[in-house]
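Every read-out reported here was derived from the displayed coordinates using simple, explicitly stated rules and does not represent laboratory data. It should be emphasised that the depicted structure is a prediction, and the values quoted were computed from it without experimental measurement. Cβ atoms are built from the backbone, for glycine too; each structure is taken alone.
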Structure I
Amino acid sequence: MTLNVQLLTMGAMIVGGWYLGMANDTFRRFQPLWKKSRILTYLFEIAFWLIQIAVLFYVLYRINYGEIRFYYFVALAFGFALYIAVFQTMYKKMLNLIINFVKKLLFILYKLFIAPIIYLTKFIFRLLFRIVRAVLSLVHAIGKRLLPEKIYKFIAKNVATYSTIVNTLYKKLSAFKRK
């Protein structure tokens, strides 16, 4: 291996350490999203470090065909320490700005595209529910006058049962809407 390749590899490992610091801070910033689940925490932690190892080894493989030397690890640690000492606070501020920008952008897109669809769907269901209720009350009013009293009482008794079912479904639907 020539001196030029070794210096290039050292520089790549220093940049790799810097990248490792940035990736680690980014991963730690999003970690509270899955912190409640132990299984997800372990799974994402293992996946994160395996991906970082694969990325760094890929860089090493592209530069010097995967030869590993001790001073490459020293260069990696130096790049990581350089990131921690010089760039970490600036990167965390920039990361938070980007995350807040993306949150606001997604909120605006939600308000522009998703919320009107949800509002329209709710409006259509409410309208259909009112139409069905109006038709049923009309049928009830006509049926009360036209049907014999015995048949009307039988139907009224069954309607009470169906009313209980409808009320239960309505309560569950209302609870679902609140979520």
Structure II
Amino acid sequence: MKIHWTTGTYDYLKKLADRHREEKTVLMESAENALLLHETEGKSFFQYPRSYEVVASFNPFPDEGVVVMHHIYVQEESKPVLEYESQRLSAEMEGAQGLKAVRFLKPVKNEPYLFLSCWDRESSCERWEQSKTFSAWREKVKGMEKTGHFFPKSDYKAVYYIVKEEERARE
């Protein structure tokens, strides 16, 4: 399974998703932009996608929720360890209160790894991120990060919202 995604304005990405209704897509937005995610066995319909292989996954993405994307830049030799630890974390998360879906993604090209989790609300994610399990995983990841002046990018977290179209129309 692969996940491809692109960013842009909500209206543009909504039209793009509407043109590809037969595909499995998730449209989400943040304060800065919108993101359209395409989950497929094949190629993306995006012109310039960011493409990933799904390493760990459970549950389909819901129609609404909060998506937290941890972007993780790691050293080459740490990639197998990150994949193992993140698969383990995904399995341990399954019972977390408010968790709806998880995807751990390995980049196809020179992009960061992504750990996506979808929650019923932000407070559920915040509670999880304060857990011992998440803290232990985060500490391991910090030890694998690319650091120094040769690697100007560092790990970061982005939060997006999957909003039902009916609710967005009411706003």
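Observations, loosely collected:
- Structure responsible for 4.2, with distance in nm of label points 7 Å out along Cα→Cβ at positions 68 and 100 calculated and labels I, II on offer: I
- Structures I, II were shown, and distance in nm of label points 7 Å out along Cα→Cβ at positions 28 and 132 at 5.5 was computed from I.
- Ranked by percent of Cα pairs over 25 Å apart, structures I, II are topped by I, which has the highest value.
- Structure from which -9000 was derived, helix-only ellipticity at 222 nm (-39500 (n - 2.57) for each DSSP H run of 4 or more, over all residues; to 500), options I, II: II
- Computing distance in nm of label points 7 Å out along Cα→Cβ at positions 60 and 84 across structures I, II gives 3.5 for structure II.
- Once distance in nm of label points 7 Å out along Cα→Cβ at positions 4 and 116 is evaluated on every structure in I, II, the highest one turns out to be I.
- Entry that produces 1.0 once distance in nm of label points 7 Å out along Cα→Cβ at positions 12 and 36 is calculated, selected from I, II: II
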